[in-house]
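Structures follow.
Values quoted throughout were computed directly from the atomic coordinates according to the rules given, and no laboratory measurement underlies them. What you see is a predicted model, and the numbers here were worked out from it, not measured in a lab. Cβ atoms are built from the backbone, for glycine too; each structure is taken alone.
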Structure P
Amino acid sequence: MPTRCLGLAIVGDTITLVTAEIPDVSDQPIIVMADDSWKLQSGDRPHAYAVLHQRCADYIRENKITAAIIKASAASMGGMKLSHLTSAEVRGVITSAAASACIVKVLSKAVISRTYGERKVDEYLKDDDFWSGKTTGGKIRKTSREAAMLIIAWRNSL
């Protein structure tokens with residue numbers, strides 16, 4: 001039976017999510033079920049975090065997600081900025097919500113670059129041929145490839 005996964009990449013207060021099924025046959029492409037973005041609602045942040053937590057947990061349950069793969073924080077060469085802290089807060093909310101409903105794996109781009117294939121993640125993200133061979137079903141936006149790459153890399157580690 002195919003495994004339904006959710007790849008989540010957080011930048012600032014925006015969450016990019018790709019829902020995909022991983023076929024039982026390892027050389028078949030993942031089947032993209034959905035490509036979406038959520039934005040943290042404006043206003044009172046604690047309340048917005050609670051709403052986001054509930055939305056994420058509900059989405060995982062309603063869509064029968066088995067595993068959520070979340071992009072890890074990365075160290076910044078230019079120093080810590082407010083956007084990094086915002087991303088970390090939102091990532092924490094998403095990680096907590098996902099863990100309440102399914103298996104969670106947090107992967108960094110650096111680890112994926114070392115353990116998946118022979119190229120850096122950013123090179124895969126730009127390669128249209130790679131994506132045409134690794135995904136089928138729904139179309140994913142170029143801005144969502146990072147979230148989908150989390151699923152592809154996690155699958156490779158199974």
Structure Q
Amino acid sequence: MSFGIPTIHAFFLGFAAIVGAILIRKFVVVPRMGFVEFGQKRRARKWIMIAISVAILFLIMPLLMLMDTEYNIVIIGPIVALIVSLAAYFLDYPRLYIYGILLAFGIIESKFIYSLIDPPVHALISFGIPGVAITAYGISLLYRFLGQYPKPEENHAEG
């Protein structure tokens with residue numbers, strides 16, 4: 001589903017978001033907190049979450065392919081919510097439950113308002129409003145993080 005947005009623009013937007021997250025981690029978070037290696041239990045939970053998510057996707061894909069495409073979107077929303085909820089549980093990241101619910105409702109809502117509002121405006125409403133809320137909350141968390149953990153001063157030896 002393209003929502004009327006050219007695929008190349010969507011690709012570059014997603015790519016820019018990933019690069020931005022990597023750069024923020026490298027230049028903002030790591031200098032303040034240091035690099036963290038998670039323990040064996042945390043890594044195991046991450047792989048369990050990935051395996052369950054992939055299994056759900058592979059099990060549900062034939063069902064989606066057999067169904068009428070009009071109803072696929074209504075099923076994809078709860079599947080996305082389930083996968084994101086599994087990630088929230090296994091990663092011990094409670095805020096992710098809310099993000100998953102917002103995303104699932106956005107998927108379902110975009111289907112229902114598609115006939116009322118022209119693309120890509122319906123997608124901007126369904127995903128843009130929750131996206132702006134999530135981004136604003138993330139920026140506020142980053143701002144608090146920067147205030148709580150100032151960048152350590154580098155000591156350079158003179159001489």
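Worth pointing out:
- Given -13500 for helix-only ellipticity at 222 nm (-39500 (n - 2.57) for each DSSP H run of 4 or more, over all residues; to 500), calculated: source structure among P, Q: P
- Mean count of other Cβ atoms within 10 Å over residues 17-24 from the coordinates reads 10.6; which among P, Q: Q
- Distance in nm of label points 7 Å out along Cα→Cβ at positions 89 and 105 derived as 2.2 - corresponding label from P, Q: Q
- Source structure (of P, Q) for P(r) over Cα pairs in 5 Å bins from 0, in percent, for residues 33-112 alone, computed value 3, 15, 19, 20, 18, 11, 7, 4, 2, 1: Q
- The maximum of relative contact order in percent (Cα under 8 Å, 6 or more apart) over structures P, Q, that is, the highest value, falls on P.
- Computed 19.7, 74 for Rg and Dmax of the Cα atoms in Å - originating structure among P, Q: Q
- Given 1.8 for distance in nm of label points 7 Å out along Cα→Cβ at positions 25 and 57, calculated: source structure among P, Q: Q
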